[in-house]
Structure 1
Amino acid sequence: MVDESQCRDASPEECRKMIEEGTCRIIDVRTPAEFRDGHLRDAVNIDYYAPDFKARIGELDPGETYVVYCKRGMRGQKSMEIMRQAGFSRVLNIAGGFEAWSRSGQPVHR
């Protein structure tokens, strides 16, 4: 379980465990085209580059736990920081992003 005030990078394996336990929501911050090429099952696509990104993040429940990811980890880190500043306290960014997730043999939904 994630600490009550934790926003940090986490390994694909740690994130998968949380996802399998059903203890988090998954946010894919890549573009819609990247999302269509493959994503984590049950992920919600909120494009980091979209003009309404912060507004859409603001619609989420800050009391829940989230796993965020992008292609390689940078947009995920920036998204995690935006969420932290907006009052979210439990956000994990998949270290290395979708590429690391795929390389480590984690499941991909197409």
Structure 2
Amino acid sequence: MKKHERKGLYEGMYILSATLSDDSRKKAFDKITDGITQKGGEIHKVHEQGRKRLAYEIDGKREGYYYVLYFTAPTQIIGDLWKEYHLHEDLIRFVTMRTEKVLDTLEFKPLKMQG
């Protein structure tokens, strides 16, 4: 790594196809994490959220397998990762954001019921 390379802490959410077998899903997720580490990134925490119903249908799919991943990576590789993600046929959706800290636990507040 060059001295002037800046690294950032990122939070990524990845939704993989729920139709994959456990083994295929593991390989699909490994492809994501390997892409990060092979470009000089470091994985800090993985939250496997399991199978969930999607808020809306995406490419005919109603469910997905969710992961939240915290990683440090050189800022200039993020665009390259996104290009790879768009080619990843088992990855339904993804989002990558800069973050300030790694969360050890994830808590989602329940949505208020509309009366």
Structure 3
Amino acid sequence: MIATLHALLVESYEAVGNTVPPKDVWWQTLSGDEEYDASLIFPVTDNQGQVIAFAQCWSSAFIKDIVVHPAWRKQGIGEALLLHCFHIFKTCGAKNIGLKVEQSNPFGAERLYRRLGMTEV
């Protein structure tokens, strides 16, 4: 599953002109972080079991990555993932949830985040 998540992340980051380190480096850095918690990786699969989206969160109520495969965008999957993350962190007692977004993100991410109640800090 790690290779699949990495590949989806690489594809999405490349679309906005960013890069992701090679899989082994990425995984070692991710899993070695003090805020890493495997239970805060939320994959979404299609009917054939293929990963089409995922969110990776830190234990500090920070959404580190949220990715939806290009073929599955504009279908509410990103919103559902965000709402799921919000629910998980609210259940854990988080008062605020953070994330970062590139201003040049061409996928309307900022609009979605604002519509769901997030504000710029």
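All of the numbers you see were taken from the coordinates with simple rules; none came from a lab. Since the model is a prediction, treat every value here as computed from it, not as a measurement. Cβ atoms are built from the backbone, for glycine too; each structure is taken alone.
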Checklist outcome for this item: relative contact order in percent (Cα under 8 Å, 6 or more apart): greatest across 1, 2, 3 for structure 2
Checklist entry - Comparing structures 1, 2, 3 by mean count of other Cβ atoms within 10 Å over residues 28-35, which one has the largest value? => result 1
Next on the checklist: Starting from the value -9500: which structure in 1, 2, 3 was helix-only ellipticity at 222 nm (-39500 (n - 2.57) for each DSSP H run of 4 or more, over all residues; to 500) calculated from?
Outcome noted: 1
Next on the checklist: One of 1, 2, 3 was used to compute volume of the Cα convex hull per residue in Å³, and the result was 112. Which label is that?
Outcome noted: 3
